[in-house]
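Next up: some structures, all given as structure tokens.
Values quoted throughout were computed directly from the atomic coordinates according to the rules given, and no laboratory measurement underlies them. Please read these numbers as outputs of a predicted model, since none were measured by experiment. Cβ atoms are built from the backbone, for glycine too; each structure is taken alone.
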Structure I
Amino acid sequence: MSFPRFYFISNDDLLQILGSSDPLTIQPFLLSLFDGCKRLLFANNNKVIVGMESDEGEAYQFETQLKPEGKIEEWMKKVDEEMKETL
């Protein structure tokens, strides 16, 4: 319940995401979680999220960079908030 967008993916996919400490694990599931968002843009050896890219190849940089640290549902909530703030 802490990140409601996880309801849009299957239980198997959710377990794969939650069972990994690698932030890149979320990449294949982004289109299911966010309409039109294909991937997150990472920098500094995947230690910072700097933006997003759409399915059509449109990319934009976040106003504030995010660190994918802690529970994935917590930093994904920050990604969601930053998407809204930036756009």
Structure II
Amino acid sequence: MTTQLYSIYYEICQAIYEKKDYYQDFWNYVEILEFCIFTTGAVLDIYATDVNDNVRILLVGSVLFSLFKFLALTRCFTSLSFLI
């Protein structure tokens, strides 16, 4: 949860700083979508009396988007880029 909150804080700061250029990058849309999926899954998990498959699918989707983001960020390290 802390990682998600930091991620959305970073995205908001980046959107304010870059203004219109922020919306030209595809990865920014992926990060916004990931945060929306996580938030929806977390709210449904809090208010649901039992955990159903829809909540699990949303949370797994959020984790997958976070993994994609992590892999995209680690490509900048030359010692790790050949692994990714």
Structure III
Amino acid sequence: MDTRLKRSTAFYPQINGQIEVVIRTIVQLLRGYCSKHPKSWDEYLEYIQHSYNRVIHYSIYNSPYETYFGYLPPSPFDYMLDQ
């Protein structure tokens, strides 16, 4: 099969191009959420994670959450509609 293992570290993530795209996307999302309070970026990570895992990625034609679990995670709007 001629496969090769390429190891990457936190200091050199350029080996895997997909990781670069994910990091770039998450940085852009964090900049949007934290534009007024940039020092509190860690408080927004759970919102970023939920948003990133819920959006449909064109490489797999599903969201990452849906690919792994088989269904989309509920959004806050889903809970509002139940009341």
Using the calculated result 5.3 for mean projected area of the Cα convex hull in nm², pick out the matching structure from I, II, III.
I
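So helix-only ellipticity at 222 nm (-39500 (n - 2.57) for each DSSP H run of 4 or more, over all residues; to 500), computed for just one structure, reads -25500; which one of I, II, III is that? Please list the in-between numbers first.
Numbers: I: -9000; II: -25500; III: -14000.
Matching structure: II.
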Supply the structure label, taken from I, II, III, corresponding to distance in nm of label points 7 Å out along Cα→Cβ at positions 37 and 69 with the calculated value 2.7.
III
